[in-house]
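The structures come next, written out as structure tokens.
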Structure I
Amino acid sequence: MIPTTRILDELARTGIDLLLREPFYAHVFGSLNKEIVGEGHVVETLAVGQGHHALTLYVNAGFWDTVLIDPQHRYGVVKHELLHLVFRHLFVKEPYFDPMLLNIAFDLVVNQYVERSQLPDDSIFLESFPNLALKPGQTWFYYYKQLEELRQSRGGEASGSPDQELLNNIRSDSHGLERHQPWREIRSRSELERDATELHLDSLMQTAHQRTSAHAWGAMPGEVRELLEQQLLRPAARLNWRLVLRLFAESASKTRLKNTIKRPSKRFGTVPGLRIRHRQRLLVVIDTSGSIGQDDLTLFFNEIFHLWRAGAQVDVLESDTKVYRQYAYRGATPELITGRGGTNFNDALEQANRQHPDGLIFFTDGFADKPRVQMRMPVLWVITRRGLEPKQLAWAELPGRKVKM
């Protein structure tokens, strides 16, 4: 028989410890449903997943009583799971990324904010990969790319290194990665259901923030606090980006062919099979000329954030009279913006044509010479509040759809 009452009491003590040390996490913890499970359940350790009606902290009784005997470890593993909620790792859906490397990258992010003594010995830290010299405070995408390069270096200089040996020995059911198992169920749900779950999480975080004193909030690590403030204080989107994505999908979603076999069959000498896949990649150009104010840039990146959360793969180009840089958008606003000169649309439009995205979104005030480039994909011009007006001739000369912010 599962000792549900006793374990719930012990969980409550962990919650009290959180309240005394780190109140924000305690308030998030207090808002989660708790369910004690036994042998045969999909959760064999301790993990956050989607319950019947809300986000739920599942605790496997056997794991709690045999592995998490130390109250410090109970504290640390619970906080570890709460940090995954803060960083929203449950909702990262990258079907073409290696699942195990993703899980390692997620843990490299959150374990920076938990004391080593509070986690089991096999937990993964930045120092677990000494030769990679991983930078602290980075996104999961940065750590994923570093791990991917390490894996691809097998047989090269890194072959036989401690980093390579550890990566080879990590399994999806070891080093705490098994605690990510329930996330698959969330990611497999419909878009509407995932949105509902994320809105529920928004509400939990907002409530926890309101209940946390200014002193306790200020004592949190800067990176975590800034991330939460971006999530909690970010204005609502001005455009319906899900509708925009549907419009692009109807007219421009690119069909890609992918080999289902990595190399030709030696036995049969056949050509690898083909699988059709649909993937929407949007190129977003930001006008960084001198006529664009800081408030406009803030609005631009707020809209890009909502576009990204709507499910698009977003690449950003910063451009005034020419393109200065390009990068994949992963949810964070860059600290510095390049440009701040005059405005000319042509270089950015030419680069877009060369890259063949599924669609182009151009954030600008619209004040520039008429573009001379013939576009090869759908274009949406998002014009600032103080920018061009629909009655002006220059508005009509912009190729594609136009919308005022």
Structure II
Amino acid sequence: MKNELYITVPSVFRCPISLDVMKSPVSLCTGVTYDRSSIQHWLESGHDTCPATMQVLPSKDFVPNLTLHRLINLWVQSSTRRPGSDSPRMLQATPLMISEVQAKLLIEKIESESCVDSLSKVAEFISCCEENRRFVVRFGGFVEVIAGVLKRKFVDIKALEMVVRILDLVLSENGVKERLNKLFLKSNQENNFLSTIVLILQNGSLDSKIKSVRVLDSIALDSESRRKMADSQNIVSIFLHLLKTSNNNQSLNDAVTAFLTTVSITRSIKSHLLENGAVEILSNSLGEKSLKLLAVLCSCSEGRSAIGSDPKCAAGIVERLLKVSKTATEDAVLVLWSMCCLSKDEKVKEEVVKENGVTKILVVMQREGEGNVKMMCRDLVKALRAGCKDWCLGSYETKTTHIRPC
């Protein structure tokens, strides 16, 4: 009898990260399968390796493992039919079911009235599994109806937050980003949902702010939409203010800096960022996404000048150089190369040498194969060599790397 109260979960059904039964299994290019939410969080945190194998990922794309998803659902259904096996945790893996008629009625309600309750039901349904998300996205006009709520006046903030939650959940479904992009480009100043997104950024919960930024970033698919976003509603200033007041919340910082990197496609947008103190703000929180944005900003002379004028920036980049992912290391090297080799900024050179930057650059150089990063490291070592005469070259040792001053 005692054995009937426990269910042995097949290990292949558990996510290697969360160790829970997978709700939406997806496979990386390494062949390892994870729950979508767990692997998304891992990758968005700046990692570029497969958690199970620690292989560097040539691509961060993942594909739904539909076969495993069906097997998990069959197993859950058979398990819950056993006596004493009605574990709430297991039941969560079973997708909620609604009929096509019910789905249409929900969408019609959302289209015609104040709709927090209907939006909540849709959000609950699509958060359950990928099949449910595909089911609703197939309905003609679903995306347009949900996004249309953002264009209405005097909508409750809870309804607006529910809308961005729904959009964030369906962004990865086929064609959704493109449909949202078209809606945004067709909109004018009066019916532009960007002003509503700004309202959420100013008054919404932290989670809603992060999702709102992700939605905007995902639909900025081309230069036209990126320009329009950057030029609308004083959005650059608002996003920089978010970075200033985020209390170093890494998820919000990463989402905001990723968006600002996406829209920084013209010199005028970069200038606007720099005029509003972007370098100083980024220097206070040098995450991986911040390094990417600094790499974009240093492509113009004003950006290099601003970085050179900030005493914390170069030192912070050197300090982070060996603590970030391969991609972020490349961004950090690019910024240092732009400052020391392109601009030949003597103050920055001194700061890099003072922070044991030459040693760290040599470590990066030792790790890299042939390529642009290794060439930039060589240029940096040459440019900084003169400064090393006045500063003692530090040592750096790990199990695999040994660099000592001669």
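A short reminder: the numbers here are calculations on the coordinates, not readings from a lab. Please read all numbers here as calculations on a predicted model, not as lab measurements. Cβ atoms are built from the backbone, for glycine too; each structure is taken alone.
42, 28, 20 is what came out when semi-axes √(5λ) of the Cα gyration tensor in Å was calculated for one structure; which of I, II is it? Corresponding structure: I.
If helix-only ellipticity at 222 nm (-39500 (n - 2.57) for each DSSP H run of 4 or more, over all residues; to 500) is computed to be -18000, which of I, II is the source? Corresponding structure: II.
Name the one structure among I, II that percent of Cα pairs over 18 Å apart, for residues 208-343 alone of 69 was derived from. That value comes from structure I. When distance in nm of label points 7 Å out along Cα→Cβ at positions 224 and 312 is calculated for each of structures I, II, structure II comes out greatest.
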